[in-house]
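These notes open a run of structures that come right after.
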Structure I
Amino acid sequence: MANRTPLYDQHLAMNAKIVDFSGWEMPIHYGSQLNEHKAVRSDAGMFDVSHMNVLDLRGREAKVFLQKLVANDVARLKSEGKALYTCMLNEQAGVIDDLIIYFIREGDYRIVLNAATREKDLAWITEQSAGFEVVLDSPADLAMIAVQGPNACAKTEQVLGEAVGNKIAKLKPFNACFCDALFVARTGYTGEKGYEIILPAGDVVALWQQLHQVGVVPIGLGARDTLRLEAAMSLYGAEMDETISPLACGLDWTVAWQPAGRNFIGRRALQAQRDAGVSTKLVGLLLEGRGVLRGHQKVISESGEGEITSGTFSPSLGKSIALARVPVAMGNRCQVEIRGKRLNARVVKPPFVRNGEACYKELVEQSSTHNS
């Protein structure tokens with residue numbers, strides 16, 4: 001039987017179309033994926049992300065253990081609530097999962113991992129923790145809502161009341177704080193301002209309804225994917241997996257090479273890749289003509305062939321966009337094979353939307369004029 005979040009009945013009441021997502025019954029949309037996408041870019045939307053995996057890690061050796069477990073260095077986390085994005089690697093430097101680690105206090109961390117890799121992640125972390133003085137706790141009674149969009153912060157602060165609102169309004173991006181039973185973080189997966197709120201499962205329906213009353217629109221998985229792709233945020237299983245290293249998927253910035261003596265899992269293999277030089281890079285693609293870019297389509301250029309990792313129609317640009325893994329030497333033009341035809345595409349630097357504003361408007365206008 002599929003899993004359901006505490007908000008499942010709310011989704012049904014709001015006419016959501018429910019689909020299976022990694023063993024969870026989740027809303028793909030509430031009537032119009034396009035309208036939901038535009039709501040987040042122009043106002044505020046809320047996502048049920050209660051299927052995400054929250055793990056609390058505590059103990060005298062918590063920091064030392066995390067310095068071994070992940071490629072980024074948790075020693076960078078010095079102030080309470082500060083967050084760190086990182087990858088958890090296997091010995092071959094493939095990505096087991098990408099995750100966010102929050103520093104609560106010395107010896108106390110909160111980790112948020114992906115839903116699709118829940119069991120695998122917990123098994124791996126438990127295995128690697130052997131011999132370290134740490135305690136792992138994966139609370140089953142928590143829920144999580146993400147509120148995203150240019151008006152998301154103001155509307156969330158309004159709903160949570162003056163005292164909490166004033167406190168979280170001071171949070172900088174990639175910081176979090178506890179407000180009684182709430183854990184509120186300035187993080188997200190859309191490229192917009194907003195909060196991610198972890199709270200007791202018994203309180204989540206009331207919060208969902210209160211946010212809806214002030215005009216925050218419910219958003220399904222469909223718009224969540226187009227939003228994250230416009231913002232060029234990687235998706236596990238698409239841009240990265242256990243066969244792909246951070247160097248090959250545009251996440252080299254999440255690797256902390258210093259101090260040189262920190263022997264994190266996968267470091268030796270990753271160092272060898274860096275010394276040899278990577279052969280591929282992750283780029284953005286903007287389709288010049290009509291069509292829809294999709295994952296696994298072939299990318300062709302004079303420098304060799306590549307593959308689209310994620311593709312979609314971008315509502316913000318009015319064009320099809322994609323992330324693709326291509327040869328390092330590829331220039332700014334290529335072709336994509338779609339249904340046996342080769343269509344021209346521009347190679348661009350991600351993201352496609354930055355700070356809520358569409359990038360590459362000039363290229364979009366040029367291609368639209370050329371194809372009209």
Structure II
Amino acid sequence: MKRTIVALPGDGIGQVVLPEAIRVLGAAGFEAEWVHGDIGWEFWKSEGNPLPDRTIELLEKHPIGLFGAITSKPKDKATEELDPSLRDKGFTYYSPIVKLRQYFDLDISIRPCISFVGNPLNFVRRTRDGGIDEPEVNTVIFRQNTEGLYGGVEWTNPPDQVYDALMTHPKMKNFASAPRKDLAVSTRIFTRGACERIVRAAFEYAKKFGYSNVTVCEKPNVIRETSGMMLSVGKDIAADYPGIDLWDTNIDAQMMWLTKNPEIYGVIVSGNMFGDIVSDGFAGLVGGLGFAASANIGEKCAIFEPTHGSAPKYAALEPSIVNPMAMILTGCMMLDHIGERATAKKIRDAVGGVVADCKVQTYDMKRLRGSAQAIDEGAATTQQMTDAIIAAL
């Protein structure tokens with residue numbers, strides 16, 4: 001029986017790479033009914049809502065989504081681009097992917113950063129004798145997806161009850177001289193239940209796939225309450241997994257260590273912002289955002305997306321030059337989730353074969369400037385890369 005998957009192209013290069021991923025999935029033998037979901041900047045401009053209710057209803061009916069990319073802009077820019085008839089009517093731009101995560105409680109984000117043999121973008125380092133060492137990076141980041149700094153509880157010029165409550169904290173005396181209209185506050189809220197769910201998911205993943213360690217990457221020496229809660233939960237849950245070591249690192253030190261000895265890290269678990277940072281850092285070791293896939297998983301719905309943005313300056317190029325591998329590998333994560341692991345492995349093997357072969361490379365793999373000229377300099381188009389992966393299948 002064919003599955004129904006909601007295709008959410010979104011903005012910019014999302015509209016380019018999603019069809020390529022669907023093409024690869026089909027070539028690998030995965031049959032699905034793909035239904036289109038409206039999401040993105042164009043719907044913000046024309047409707048005042050980048051995530052229309054009809055799209056939420058579609059995902060409630062078909063709770064698996066494959067998502068391309070989204071454009072987000074600062075508040076003033078979002079207002080400028082809103083249709084004039086909708087201005088001054090209370091519409092506020094809010095990232096639709098963040099809203100999807102919170103609406104469907106997609107609290108577990110999984111971001112694998114795994115190097116492919118032969119990728120010219122892989123991280124290398126000097127050996128003692130002056131040679132080159134290329135460590136095998138195989139790290140999976142579990143990012144708490146719905147809380148923390150992305151929770152959306154923030155104010156500029158906070159209202160009376162918020163301001164008065166804040167001023168009861170002794171450290172707020174440092175901000176007492178600032179006019180309230182010049183005060184911006186963003187909260188970082190963790191709950192124990194969400195911490196327990198993401199940490200246990202990280203340990204379960206490590207147990208299932210044979211990783212020897214789970215690292216809680218936070219900053220409990222400074223952000224004592226929230227990071228302290230995550231680490232405390234980590235210590236409690238680690239007792240249930242005696243064969244897996246619990247490590248803890250501070251986010252700033254982790255960003256230094258990831259270029260020192262990245263091969264020692266197995267599964268890393270963090271809150272929302274730090275998980276975003278460390279996953280991009282590790283992605284840089286395995287080829288950059290052109291190879292970075294991710295999953296947003298809840299109990300009733302799951303949405304899969306590459307971690308790159310919409311890159312509108314590339315979306316307009318014809319032919320397209322962007323690397324579709326992140327989107328294709330994201331499709332593999334979706335297949336894993338729905339039990340099509342054999343097909344996912346077949347696609348990953350094909351991607352690995354194309355990378356190792358070194359004959360077909362997009363502009364980023366050739367270290368070329370991202371422009372139309374890259375094609376003349378030997379870079380493959382987006383479609384040519386997809387063709388090569390399908391041929392490898």
Structure III
Amino acid sequence: MRVAILGLYPRDPQQVLGGVEAVTYLLAQALAKMDELEVHVLTLRPDIDTPTQHTEGQVTVTVLPQPRYGRLTWHWRGIRRLRAALVKLQPDIVHAHGSDVYTAAAVTSPFPHVITVHGIMAREAPTVWGWRRRLAREVDRWFERWVLARSKEVIAISPYLREAYPWLQARLHPIENPVHPGYFHVPSTAMVPGQILCVARVIPRKGILTLIRAFAQVASNDPTARLDIAGETVSFPRYAAACQAEVHRWGLASRVRFLGPLDRSRLRDAYGRAQVVVLPSLQETAPVVIAEAMAAGRPVVATAVGGVPYMITPGRTGWLVPPEDVNVLAATLQDALADPSRALKMGELARTEARQRFHPTPLAHRHVAVYREVMARFHARKT
């Protein structure tokens with residue numbers, strides 16, 4: 001079976017910048033280990049002028065130039081470029097990730113296809129700062145609606161997908177996101193009492209300002225408390241600057257670190273040091289960070305938004321808090337830090353659950369079963 005995966009893909013597999021990149025990489029590598037599969041990845045990048053191709057393990061990665069002004073042209077040039085590559089490749093199944101140009105190319109191609117929706121653009125758009133960015137997200141929202149209305153087969157990484165899109169007519173196949181197997185081997189003994197870790201881009205949707213304000217309360221009561229924020233700070237420089245200013249306002253410069261994006265080895269170490277992982281987002285679908293933290297054996301404090309409540313069992317594998325509530329977040333973080341032995345026990349329960357839900361090998365087999373089902377239905381319609 002020749003599989004074509006369309007979506008964002010990391011330039012450096014050790015330096016994964018986002019959840020979608022992590023998923024496409026892990027899924028492609030897990031599928032390629034199955035003897036009957038030939039796996040190809042097609043991705044667009046704005047900084048190249050000519051197509052390139054290389055292999056990573058047993059995966060063939062084709063990188064195509066990303067046309068400029070995609071939103072203004074309804075992505076038609078990118079769609080055309082991806083479709084031409086698909087026609088040349090002649091895959092048995094196309095699997096697109098996202099709800100953008102990649103999915104549009106899949107649903108308008110002549111091949112059997114399935115899509116995985118990662119972010120709910122209609123819910124993410126209101127969290128953006130600035131009218132230009134908000135206008136761009138509004139265009140994305142309408143494009144997303146246009147694409148999903150044409151989708152017949154969708155892999156649902158969370159039950160939240162149906163809640164967010166009650167109008168969706170596609171057949172849903174529930175399969176959660178995979179995480180890298182290395183996270184399952186993070187030692188419990190590496191934990192540093194008082195260490196809080198947030199793995200998130202420093203953008204408005206992730207709620208970092210709320211976290212810093214809550215941590216100021218925690219730090220005033222717990223001299224051991226430390227906060228590390230691991231994520232890029234360049235996408236929304238005005239918001240990142242506001243977060244830095246908030247740290248200095250509360251006199252927390254020696255206790256809050258902005259680590260930037262970490263490679264997998266350093267991120268694994270960061271999970272190991274954490275007593276608790278926090279994700280204070282305003283909107284999420286099925287954040288890979290929560291799955292990684294659970295695999296690493298760390299409990300999670302997260303906001304009860306989007307699909308997050310489907311990932312965390314309060315009191316067992318973590319805590320749920322309302323979004324943008326500084327006082328509740330602070331109190332919950334203090335509770336999470338109060339007893340390191342309890343945190344370790346909750347973390348081990350989370351790790352056991354994560355092995356059943358997020359290991360890439362069984363998830364790859366489930367994807368193949370969906371591929372075969374979709375292919376059979378596609379060819380039955382043609383005959």
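Every read-out reported here was derived from the displayed coordinates using simple, explicitly stated rules and does not represent laboratory data. Values in this document were obtained by computation on a predicted structure and should not be read as measured data. Cβ atoms are built from the backbone, for glycine too; each structure is taken alone.
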Legend entry - Structure (I, II, III) behind the derived value 23.2 of mean count of other Cβ atoms within 10 Å over residues 42-49: I
Inset, instruction - For the read-out helix-only ellipticity at 222 nm (-39500 (n - 2.57) for each DSSP H run of 4 or more, over all residues; to 500), a value of -11500 was computed from one structure; give its label from I, II, III. - result: II
Inset, instruction - Out of I, II, III, choose the structure whose coordinates give volume of the Cα convex hull per residue in Å³ equal to 144 when calculated. - result: I
Legend entry - If distance in nm of label points 7 Å out along Cα→Cβ at positions 114 and 138 is computed and equals 3.7, the structure in I, II, III: III
Inset, instruction - Work out which structure the value -0.35, -0.94, -1.31, -1.47 belongs to, where log10 I(q)/I(0) by the Debye sum over Cα atoms at q = 0.14, 0.23, 0.28, 0.31 Å⁻¹, for residues 298-353 alone was derived from one of I, II, III. - result: I
Legend entry - percent of Cα pairs over 26 Å apart, for residues 34-225 alone derived as 32 - corresponding label from I, II, III: I
Legend entry - distance in nm of label points 7 Å out along Cα→Cβ at positions 50 and 82 from the coordinates reads 2.5; which among I, II, III: III
Legend entry - At a computed 0.85 (FRET efficiency 1/(1 + (r/R0)^6) of positions 122 and 314 (r between Cβ atoms, R0 = 30 Å, to 0.05)), which of I, II, III: II
